[in-house]
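I've put the structures underneath this note.
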Structure 1
Amino acid sequence: MRSRDEAKKIAIRKKAMALIVQEGFDGLSMHKLAKAAGVSVATIYIYYKDREDLILSLCKEETTRMTEATLKDFDPRMPFAEGLKNQWKNRATFWLKNPVEAQFLERMRHSPYQENILVYLKKDFIEAMRAFVTNSIKNKELVKIPVEVFWSVAYAPLYQLVKFHMDGTSLPGLGPFVLTDKIMNQTLALVVKGLSP
């Protein structure tokens, strides 16, 4: 039995996510991954049973990391504007500090693996988000709308700003773009206004 090496496992994980982000799930083969990570194919099988096990393991680990980062300093009893600001800050920080991992999770969300993200979402994360929305509606700080509408209005503007920032540019012909606190707060104020009763 070959021994485990944490540095090799980390290299395999990082390269696997990078390949999926760059080339999609079809671009991930064990041979291509081994070459990219600088290990043998046999080394990958020390850590993962097969390609599917690797993908699901990455999904579980990164979903857990993302949910823990999102809940940092968050309390579902916060006033709506304060809680949403906390969420924006936490989510933007995770994306900007972990761009490959965040894009990997986006790929998972738009793939046949999307149900696995729901399975791996921590129960405390789901309960915290549900309690936050419920409390905000009860306190008359948030209009009662379908969850899909809430998500689209509450978070999509943030993710678009982050994508502009990561691309370094916004719309064609408008030049460079950098996400600043001022821009984030300006957008957040519009979102809170739009979701208020």
Structure 2
Amino acid sequence: MPQIKPTRSELIKLQRKIKLSKTGYTILKKKRDGLVMNLFDMVDNAKEAQETLEKSFEVANKYLGMTLAFEGEVSVESCALIKKGTPEFYLSSKNIMGVSVPKISDLSIKTGIKERGYSILSTSSKIDETVGEYEKVLEYVAKAVEAESTLKKVLNEIEVTKRRVNALEYVMIPNLEDTIKFITMKLDEMARSSN
């Protein structure tokens, strides 16, 4: 520690710095703990979204199988190629303890029978039911993507916060405390030698 000047002003600066570091450590530790507590709910939400998506996809595939058997492959493919419209949604973000996570809103996937592009007179209701089921699948895909990306961002932030907490706890604060001890010892030596 030869680059440190053993002066009272340096000691005061270091004491302020250690106080600030301990405050930062406490705040970061609370943030990490809060994120971990929220993480369990997010894992449940992501798991539920994934399960709902899988069930919805199975139902949609069953509808597709029935429609293919009833209508024929050519009719179903032609209706699929005619289908108009693109799913629209609004992507924004929300804040979870300082972490910006995606939020999908204003999701408009469902289309009316008239907007689908094929004639309702030349097709059966099976096609409409199948289209409706696959529109539900798209909604659940959006929800699953939102839940999983939120989970990934929060996990990443927990890891970053954990590293910062550990750096403060095991490196920065102990180094500052050692430097304060060194300066205090040098100041005591200088005081004794001047007496």
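Here, each number is a calculation from the coordinates, and none is a lab measurement. Computed from a predicted model, the values in this text were never measured in an experiment. Cβ atoms are built from the backbone, for glycine too; each structure is taken alone.
If relative contact order in percent (Cα under 8 Å, 6 or more apart) comes out at 19 when worked out from the coordinates, which of 1, 2 was used? Derived from the structure labelled 1. When percent of Cα pairs over 17 Å apart, for residues 61-108 alone is computed across structures 1, 2, the figure 34 traces back to 1. Each of 1, 2 could give helix-only ellipticity at 222 nm (-39500 (n - 2.57) for each DSSP H run of 4 or more, over all residues; to 500), but the derived value -26000 comes from 2.
Computing mean count of other Cβ atoms within 10 Å over residues 133-140 across structures 1, 2 gives 15.1 for structure 1. A value of 0.5 for distance in nm of label points 7 Å out along Cα→Cβ at positions 69 and 101, calculated from one of 1, 2, originates in structure 1. Which one of 1, 2 has distance in nm of label points 7 Å out along Cα→Cβ at positions 5 and 93, as calculated from the coordinates, equal to 4.3? Going through each structure in turn, the value belongs to 2.
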